[in-house]
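Next come the structures, one after another.
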Structure I
Amino acid sequence: MNIVLVGLNHKTAALALREKLNFNRDDIDTAYQGIISIPALIEGIYISTCNRVELMATTEEPVRTVDGVSKFLSNYHGVRLDEFTQSLYVYRDRDTVKHLFEVASSLDSMILGEPHILGQIKAAYRQAVTQGASGVILNRLLHKAFSVAKRVRTETGICSSAVSVSYAAVELAKKIFGQLKGKKALLVGAGEMAELAAEHLLSAGVAEITIANRTLQNAVTLARRFHGQAASLPEIPTLLQTADIVITSTGAEGFVIGYDDVKGMMRQRKNRPIFFIDIAVPRDVEPSVNTIGNVYVYDIDDLKGIIESNKSKREEEAIKARRIIDEEVLKFENWLKTLDVVPTIRGIKDKLEAIRKAELDRSQAVLKQLSPDQVQAIYVMTESLIKKVLHDPVLYLKLNGHRQNRQARIDQVRKVFNLDKEIVEQEIQIGEQDAEN
């Protein structure tokens with residue numbers, strides 16, 4: 001059994017190509033019908049995000065399956081093979097496992113340590129399970145990926161330092177206030193930066209988010225998503241009277257918040273501190289605002305220093321994370337190897353159980369003379385004997401070593417316990433014929 005992965009990501013393909021090969025969530029049922037019909041594919045799971053499109057599968061014919069995955073992507077999306085084959089990467093077995101662990105642990109993300117990818121992989125796994133496409137091996141592999149990601153997060157600091165502008169802005173606010181629980185935030189702008197900032201603010205525990213935007217409908221849409229309030233830009237002077245944190249990220253050419261806007265509302269605030277984090281280019285907040293008492297303004301250049309410093313910290317933590325992943329890859333490989341011996345172990349157990357049952361049935365006349373407790377003791381004793389007889393063969397089968405040596409051990413044990421009766425009898429006949437000749 002092999003585990004293969006075929007995919008492309010932000011390192012190998014431009015956004016325009018990734019968009020063409022991205023699956024629509026509404027079409028996932030149809031997509032999986034195609035996935036499970038890929039030649040030689042046994043189990044399959046599809047992972048699609050803005051930065052990657054990957055299909056992982058178990059198969060006994062890896063070359064055939066990889067070719068089938070490529071053709072499926074081409075046919076399903078209506079994209080010629082020659083448009084994306086140069087962007088594809090293919091992983092197999094150990095490399096597949098390592099790649100998945102790195103993706104789940106955010107080591108293969110556009111932003112090192114970005115936590116969102118794990119949730120996307122969990123969602124993809126739920127879809128595969130719902131569609132009946134995932135089985136014993138991929139179930140175990142995905143659950144192991146989740147535990148590896150958790151171990152990386154808890155044992156390293158790879159996710160602790162801000163490396164995106166929105167995340168850095170919120171981290172700066174946390175440093176200023178100590179904690180954001182109970183604070184009120186005003187987001188000026190309703191684009192991607194504001195969306196990411198809202199996510200980070202909510203996870204940090206802010207009590208209230210208000211989103212002000214030039215196009216009110218966009219503010220309303222984003223506010224609904226984060227259970228906040230929407231406002232128009234002319235309302236900003238009033239909103240500043242109650243806000244603790246203001247994060248601005250509009251695309252306006254002039255200043256959205258001026259000196260007079262802030263100076264005038266500080267009396268209503270009774271000089272209570274307010275913090276502006278301006279992540280817009282060009283800037284939204286007039287620089288002179290920073291001269292007003294109890295008003296603190298940070299711009300994107302202030303954040304860049306934090307981001308660059310934290311990138312190097314994350315790189316250091318990534319070294320620890322990769323060591324953890326290497327350990328976990330070995331553990332999963334060892335588990336995968338035991339799958340070879342499972343049928344043999346089951347065969348021995350079934351054979352011993354059949355012998356036990358046959359002998360107990362043959363002894364029914366004697367057993368009827370015993371009390372129920374005595375009969376039960378005999379049943380328990382015979383079950384215990386089977387476990388003890390199984391112990392040494394199982395340990396022998398599970399010994400680490402080269403695959404060829406492991407297969408030789410399996411063959412030996414199967415012969416000793418006569419698990420392949422027809423094959424053994426054929427070998428005996430051949431041996432007898434050879435002796436006669």
Structure II
Amino acid sequence: MNQQPSKQLWQLLQAVAQAVMNVRQGASATAVLEAVPAPLRPGVQALLFQVLRQLGRAHALRDQLVKREPPPLADALLCSALALAWDESNAPYEPFTLVNQAVEAAKKTKSLRAQANFLNACLRRFLREREALLAQTQHNMSAVWNHPQWWIQRLQKDYPNAWQAILQANNAPAPMSLRVNTQRISRQALLDSWQEAGLVAECVGEQGLTLQQARGVHEIPGFAQGLCSVQDPGAQHAAHALLAARQAMPLRVLDACAAPGGKTAHFLELLGAGSEVIALEIDAKRAQRIDQNLQRLGLTARVMVANAAELEQWWDKKPFDAVLLDAPCSASGIVRRHPDVRWLRRESDIAQLAQIQTKLLEKLWAVLKPGGQLLYCTCSVFKAEGEDQIKAFVQRNTDALLLPSVGHLKPQNSTPDTALADNLVGDHDGFFYALLEKNKIV
């Protein structure tokens with residue numbers, strides 16, 4: 001539903017344009033939003049995410065309106081206005097209001113004042129010729145699906161019968177899901193307390209709750225007390241998958257590439273007394289987030305800042321019973337939550353990331369004891385980072401046995417026409433899971 005114009009809309013658009021330009025230059029949306037003044041941040045984030053989900057269409061419309069691409073910030077403001085206004089039924093404000101306020105944003109930005117008349121002319125033409133201009137973009141795959149062309153083609157190759165549904169799911173916002181710390185409270189008891197506070201949620205998976213409407217974590221009963229953690233249901237599968245077959249306790253568990261610590265905490269919530277969990281993270285700042293999350297939950301792990309592939313940096317030569325390798329990847333499975341990812345990634349990144357994943361798999365296989373299990377995980381839907389990676393690893397390592405695993409989880413929401421059948425039920429992001437067992441030496 002269209003909102004009434006905000007007297008600060010031009011300020012929001014000004015900040016959105018700056019953010020879009022920064023994303024195009026390689027910054028993550030998370031980083032650019034941190035630089036936005038706190039009073040403006042919620043509004044800027046909402047508009048920025050909508051722009052990023054419609055940027056393919058905006059680019060195609062821009063190409064119809066201009067002969068030569070404008071300077072970076074002017075182009076970012078033009079494309080932001082087009083992304084927000086092209087679909088009138090989903091526009092956050094009336095298209096005429098968006099155009100007026102975008103021009104106002106240009107006039108009030110020193111570096112854009114000279115472009116204000118040009119932007120006004122482009123956007124007024126768009127309003128006059130909307131239907132004809134949109135018709136010209138209908139054969140542009142990037143405009144229709146709002147993903148880069150190479151991304152679409154890769155999905156077509158990997159999922160010839162499901163690529164459209166994956167892209168459709170990617171373009172819908174993800175709900176807010178949390179994992180209940182069942183070591184401290186039952187899921188039903190926490191759900192009851194939420195209902196008393198007016199929060200509506202439904203159960204998902206073994207420990208999850210999905211909110212009908214997202215809230216700030218400070219508004220969620222029990223969060224500050226460590227009774228729950230924000231985590232997608234697809235990500236909640238990791239700890240259960242790795243520990244399900246491990247009957248003997250205690251265990252020595254390695255969580256490689258562990259930040260921000262959600263899976264580390266989940267291991268600790270499920271493990272018996274006396275088990276040891278070591279969490280590795282190459283980035284010291286991100287490692288601090290692991291400590292912060294564990295502290296909130298009242299849990300303890302050994303957090304180490306180290307490159308998981310450089311064993312001499314951290315390994316004490318004591319083998320592990322279980323290893324989680326949540327490997328660096330394209331993040332192509334979590335585009336619902338991070339719509340900037342599709343515009344940040346380049347096609348060449350996939351092969352480079354696959355090389356890193358291969359190295360980590362080979363190195364961490366050495367720290368696993370015979371009879372132990374390694375769970376390889378990525379938040380990617382690309383088969384080069386999942387199925388193909390594991391097939392090649394098993395062929396190279398004759399002591400590796402691939403156990404029954406969910407494989408590729410395709411992102412899906414609860415809308416019936418986009419739901420895809422896989423081995424997890426419900427609304428979740430895209431992941432890949434492969435559980436490997438190290439054959440015992442006979």
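I have 0.25 for FRET efficiency 1/(1 + (r/R0)^6) of positions 177 and 393 (r between Cβ atoms, R0 = 25 Å, to 0.05), calculated from one of the structures I, II. Which structure is it?
Details: I: 0.00; II: 0.25.
So the calculation was done on II.
Given that FRET efficiency 1/(1 + (r/R0)^6) of positions 113 and 297 (r between Cβ atoms, R0 = 25 Å, to 0.05), derived from a single structure, equals 0.35, which label among I, II identifies that structure? List each step's numbers first, then the result.
Details: I: 0.35; II: 0.00.
It was calculated from structure I.
Who wins on Cα Rg over 2.2 N^0.38 Å, for residues 369-408 alone among I, II, i.e. which is largest? Intermediate results must be reported in sequence, preceding the final value.
Details: I: 1.92; II: 1.19.
Comparing I, II, the top value of Cα Rg over 2.2 N^0.38 Å, for residues 369-408 alone belongs to I.
Among I, II, considering only distance in nm of label points 7 Å out along Cα→Cβ at positions 9 and 361, which has the greatest calculated value?
Evaluating distance in nm of label points 7 Å out along Cα→Cβ at positions 9 and 361 on every structure, the highest lands on I.
As an exercise: FRET efficiency 1/(1 + (r/R0)^6) of positions 41 and 265 (r between Cβ atoms, R0 = 30 Å, to 0.05), calculated from one structure in I, II, equals 0.65. Which structure is it?
Attributed to the structure labelled II.
Among the shown structures I, II, from which was the value 33.6 of mean projected area of the Cα convex hull in nm² calculated?
On the way: I: 33.6; II: 22.6.
Going label by label, the one that fits is I.
Tell me which of I, II gives 22.6 when you compute mean count of other Cβ atoms within 10 Å over residues 17-24. Please report the intermediate quantities before stating the final value.
Working: I: 16.2; II: 22.6.
Only one of I, II returns 22.6 for mean count of other Cβ atoms within 10 Å over residues 17-24, namely II.
With log10 I(q)/I(0) by the Debye sum over Cα atoms at q = 0.10, 0.11, 0.12, 0.17 Å⁻¹, for residues 49-208 alone coming out at -0.51, -0.60, -0.69, -1.10, pick the structure among I, II it was computed from. Mind showing how you got there, number by number?
Values: I: -0.51, -0.60, -0.69, -1.10; II: -0.54, -0.62, -0.68, -0.96.
Source structure: I.
Out of I, II, choose the structure whose coordinates give helix-only ellipticity at 222 nm (-39500 (n - 2.57) for each DSSP H run of 4 or more, over all residues; to 500) equal to -13000 when calculated. Write down the numbers at each step before the final one.
Working: I: -18000; II: -13000.
Only one of I, II returns -13000 for helix-only ellipticity at 222 nm (-39500 (n - 2.57) for each DSSP H run of 4 or more, over all residues; to 500), namely II.
Each reported figure results from applying straightforward, stated rules to the coordinates on display, with no laboratory input. Here the structure is a predicted model, which is why all the values come from computation and not from measurement. Cβ atoms are built from the backbone, for glycine too; each structure is taken alone.
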